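Structures are listed in the sections that come next.
Coordinate-derived values only; no laboratory data. Nothing here was measured: the structure is a model prediction, and the numbers come from that model. Cβ atoms are built from the backbone, for glycine too; each structure is taken alone.
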Structure P
Amino acid sequence: MLSRYFSFLKRFDWVLATSVFLLMVLSLVALYSISLSKAPPDFLNFNKQLIFIFVGLAGFFVLSILDYKWLKFYSFPIYGLAMILLIAVLIFGQVIRGTQGWFGFGWFNFQPVEVAKLAMIIFLAKYFSRGAHEIFNFKYIAISGVFSGVLIGLVLLQPDFGSALVLFFLWLAMLFLIGIKRSHLILLLVLVAVLLAGSWFFVFQDYQKERVLSFFDASRDPLGRGYNITQAQIAVGSGQMLGRGIGFGPQSQLRFVPESQTDFIFAVLAEELGFLGAALILALWGVIFWRVVRIARRARDDFSLFFAAGTAIVFLIQIFINIGMTVGVAPVTGISLPFLSYGGSALVVNLAMVGILESIAARS
């Protein structure tokens with residue numbers, strides 16, 4: 001038993017694990033600095049994030065040791081659980097910043113949409129791995145769209161436009177990955193365009209429309225939606241090359257940057273660690289994507305390949321949207337930055353994804 005354990009550790013992707021760990025350390029650095037901006041300093045969220053990290057690491061190691069193949073047999077129950085949670089949160093959930101997307105358990109709020117992201121990756125990986133010979137059948141593609149659309153629709157009802165966008169692009173990117181006929185692609189794009197047009201008039205809330213409009217013209221609401229973008233850009237620019245130092249960023253310490261612990265934590269790090277600190281974050285993510293692609297290329301079966309690809313897609317979309325909205329090249333959608341933003345649900349689920357990736361790597 002001991003020899004098998006050491007053999008497993010040799011196959012463990014320590015480069016991937018170390019890169020994720022370093023991102024979480026940077027998260028704690030940012031949260032510690034933000035805690036100093038209050039008088040007196042309030043380290044509650046810093047301490048809670050520490051607890052989330054320990055819980056997430058426990059799940060990470062358990063899932064990395066277990067054989068990932070069990071996920072294939074429980075893909076549909078996992079999908080069903082995510083769907084039930086999304087329905088339940090619409091009935092019993094708490095409303096935070098206009099979105100009914102959290103279950104409240106004392107000091108901890110649980111966000112089911114994070115589970116839905118993992119569930120959708122597992123479901124699509126299983127679905128596409130079983131029917132690879134049917135990829136040119138539009139019915140086969142449409143069925144995947146129906147199952148994906150159920151989760152996306154439930155998320156839109158909260159309404160959580162940012163997370164719905166992540167789920168939609170996950171499904172679309174997976175279609176490109178398996179290969180899709182040009183005629184089917186054109187038909188899908190037309191359907192998506194019709195759905196988006198209808199959603200703009202009948203689904204999107206006023207605040208979501210304002211977020212999109214503020215992206216194109218931040219000056220239209222300088223003290224509202226545009227204020228977030230403007231202050232985040234100022235914070236990023238004020239960091240210059242070496243940064244202002246931990247706890248000395250004027251934008252973050254004077255609390256000009258809104259949602260600094262979640263949506264705009266990258267702005268805090270860029271201000272206090274400068275261009276070099278921001279480059280370090282992007283470099284760590286580059287290493288993570290390199291290792292995930294490596295795991296996918298060495299995968300022993302289609303399920304593990306699609307799971308690795310789906311995880312990379314979800315991370316990439318969230319990084320692009322979060323950092324993009326910080327520097328003004330993407331609309332503000334409330335998407336957190338994986339492993340850096342404060343939040344237990346996202347952190348634990350993201351670590352679970354990496355744990356499954358480690359299980360795949362160890363058995364490749």
Structure Q
Amino acid sequence: MIVEHPLETMLAAVLYGSEDLRMERIPVPRAGKGEVVVRVGAALTCGTDLKVYRRGDHAAMLKPPAVFGHEMAGVVAEVGDGVKKFKVGDRVAPMNSAPCDSCFYCRRGQQNLCEHLLFNNGAYAEYMRIPARIVEKNTMLVPDTLPLQHAALTEPLACVMHGFNAMTAQPGDTMVVIGAGPIGLMFIHVAQLSGLRVIAVVKRDDQVGAARRFGAVEVVKIGDGVDAVAAVRGLTSDGRGADVVVEAVATPAAWEWAVAMVRKGGVVNFFGGPPKGTVVRLDTNRLHYGDVTVKASFHHTPAACAAAFALVSGGRFECAEFITRTATLAEVPAVFARMMTRSAENLADIKTAIVPSRNGAGGSRQ
């Protein structure tokens with residue numbers, strides 16, 4: 001049953017195509033077998049959502065028209081038959097996907113590459129249905145002490161944790177992070193919490209302060225006349241380069257910089273995803289004779305999600321610093337329109353928490 005008075009319709013942000021996001025009243029979802037319906041407490045804006053908004057679709061995540069958004073936390077409003085892990089009234093953070101655990105990739109421990117990866121969208125709404133597989137494999141029970149806005153950070157942080165752990169960096173290592181958007185800042189913060197020395201490469205003045213706030217000990221601001229590679233290598237021991245370099249910008253130039261900034265025997269993670277068809281030029285001599293490991297990271301796994309949730313709920317991760325603005329559900333189209341253009345008004349924004357107005361305080365911490 002539903003906790004509050006049952007509604008027939010709800011407000012939701014529906015994506016119809018490129019920069020075509022409309023607020024509509026649509027039927028409230030109902031829970032099928034093994035599913036739950038969550039009353040959204042907070043949904044967060046995301047760089048992936050911005051790309052989808054700009055392009056109008058996503059080959060794997062959604063096809064318009066579709067309810068939009070995927071980083072969220074809320075309160076269970078309805079449980080379907082067979083659900084044992086959760087009950088009405090539980091505070092939860094459902095992830096946006098879950099693997100099948102039976103395909104070629106899942107059997108080899110690469111659940112992020114699952115051939116049948118089940119995605120779920122619809123966080124920019126008053127209610128969201130969570131499919132049975134995600135309920136069972138990738139939904140976290142949120143303690144009363146953790147604000148729902150903070151719990152919603154679990155999904156993007158899980159992507160970062162998956163990439164960070166794949167690099168096997170050690171305390172005391174030097175890590176370079178190229179980019180200071182939300183993901184870049186999360187990499188900086190996770191690295192700092194893990195005992196690494198972090199050098200950030202940023203584009204704007206406001207990002208210098210943000211990078212330092214989240215743990216960068218050195219910051220290189222690119223601009224006219226700045227040789228970013230030389231500047232970074234100059235900040236490493238004997239100029240040999242960093243132990244680990246993370247590219248979180250998704251441009252060919254940044255990919256090339258990453259390879260040039262890493263030391264011999266180091267690791268480069270191409271985390272940022274450029275558009276399909278993008279081509280980069282890499283120094284094969286440096287890769288081969290330098291014994292450089294280059295890899296990429298995509299998405300997350302249930303284990304990475306659990307690790308991210310432990311970090312979010314453990315108190316060390318500076319959750320509140322990542323949420324720089326709050327908006328109502330009705331403001332979602334305006335929020336994304338504003339995100340398309342950097343201005344003095346939103347230059348320092350990291351993430352906006354969308355809080356459906358009907359929830360109010362909701363009897364629980366938002």
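Quick notes on this one:
- Looking across P, Q, the calculation of FRET efficiency 1/(1 + (r/R0)^6) of positions 16 and 280 (r between Cβ atoms, R0 = 35 Å, to 0.05) that yields 0.55 traces back to Q.
- Source structure (of P, Q) for helix-only ellipticity at 222 nm (-39500 (n - 2.57) for each DSSP H run of 4 or more, over all residues; to 500), computed value -24000: P
- Between structures P, Q, the calculation of mean count of other Cβ atoms within 10 Å over residues 272-279 yields its largest number for P.
- Looking at distance in nm of label points 7 Å out along Cα→Cβ at positions 72 and 304 over structures P, Q, structure Q comes out largest.
- At a computed 18 (relative contact order in percent (Cα under 8 Å, 6 or more apart)), which of P, Q: Q
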